[in-house]
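For reference, the structures are reproduced in the following blocks.
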Structure 1
Amino acid sequence: MANTPSNMLPLGTLAPSFTLPDTISGKNMSLDELKADNATVIMFLCNHCPFVKHVNPQLVALANDYLTKGISFIAISSNDITKYPDDAPDKMKQVGKNMRYPFPYLYDESQDVARAYDAACTPDLYIFDGEMKLVYRGQLDDSRPGNNIPVTGKDVREALDNILNNRPVNPDQKPSLGCNIKWKE
């Protein structure tokens, strides 16, 4: 299990545009159609990573708690499926259905979207405000597999609550930690 931290894209960065296939619905979806008025959470995930498996139930709970508040959630997997077949689109669809993802689970086959976001690990989380400017990037919370800290989503929840209450998001943010994105050679 590699412990790779987020690259911490500069705050204020505009969200790079993309159109990717959603493995759950089978439709191509763009950032423009998926973004929300209040905030948009973009999550780089994959199926096999123990860090993602550890937080998956909280990601679902988080999305279910905030979708009704004008915040959208988008999951993207960018892993090389030749070397990591568990992350292939058919398996992504299965995980999305089994976990009852209330958000699309997009496949970034070219890895161009992960590069545009400077994503480094899974999970790697980004929150963009209503103007699609980056206000948060980093960890869900302090929980990691095996550290016995409960998974609460505290850091992301605090950022989203600040956005909803027109308060600034604290710029002192901790990087996420997880498995590195499996880049193609």
Structure 2
Amino acid sequence: MRLVALSVALDIVIADQVSKWAVLEWIVRPAAGAGESLGIFEWLLSSERLPYVRVEVLPFFNIVMVWNQGVSFGMLGGGVAPAALVGLALLITGVFGVWLTRTTRWVDALACALVIGGAVGNIVDRLRFGAVADFLDIHVAGYHWPAFNLADSCITLGILVVLFDALFLAPGRGRREVVS
């Protein structure tokens, strides 16, 4: 189970980085007029920050280029040094890694894999760019959810799994039926 969870976490990191490459190089770079798109290996070695652009995809969904200098969804944006945020993400990854090594429940392993994979995906960005590439922009009636990416989505989903488990699954654990 732990090996499967680590594989899921690695798959998330890979999918996150590939999605960032695809969006930045196939959508953002052409929209910004920033030259020829880079291949994935060139991009992985690059630290170029593309400028802000907005590409409308649907009436409620845009692709945007935002360099998030805070934590997930822009919280603490710009007020904390990138190295401190990398340290915080490594700490969170470590805590969930220890939890993963100790759990015997698949729901915990899944939650840990989601958080670890998402955190490591964003750590890679911080180390390369000094900020995280966010590009998904959902909005309704002029109100925009903070821009996010696949890694942010996985972290959020992992935390939601933990909360769902704690609120709905965990309370039933340990109860024994009393037979009259």
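Computing FRET efficiency 1/(1 + (r/R0)^6) of positions 45 and 109 (r between Cβ atoms, R0 = 25 Å, to 0.05) gives 0.15 for which of 1, 2? Write out the running numbers ahead of the final one.
On the way: 1: 0.95; 2: 0.15.
Considering all the candidates, the number was obtained from 2.
For FRET efficiency 1/(1 + (r/R0)^6) of positions 61 and 165 (r between Cβ atoms, R0 = 30 Å, to 0.05), the calculated result is 0.50, so let me know which of 1, 2 that is. Label of the originating structure: 2. Starting from the value 18.5: which structure in 1, 2 was mean count of other Cβ atoms within 10 Å over residues 5-12 calculated from? It traces back to 2.
Consider the structures 1, 2: one of them gives 34 for relative contact order in percent (Cα under 8 Å, 6 or more apart) as calculated from the coordinates. Say which. Present the calculation step by step, with values, prior to reporting the outcome.
On the way: 1: 34; 2: 27.
Only structure 1 yields this read-out.
One of 1, 2 was used to calculate mean count of other Cβ atoms within 10 Å over residues 101-108, giving 21.4; which? Intermediate values should be presented prior to the final figure.
Details: 1: 21.4; 2: 13.0.
Label of the source structure: 1.
State the single structure among 1, 2 that was used to calculate helix-only ellipticity at 222 nm (-39500 (n - 2.57) for each DSSP H run of 4 or more, over all residues; to 500), giving -7500. Going label by label, the one that fits is 1. Given a value of 16.1 for Kirkwood radius over Cα pairs in Å, point me to the structure among 1, 2 it was derived from. That value comes from structure 1.
Each reported figure results from applying straightforward, stated rules to the coordinates on display, with no laboratory input. Just so it is clear, the model here is predicted, and its values are computed rather than measured. Cβ atoms are built from the backbone, for glycine too; each structure is taken alone.
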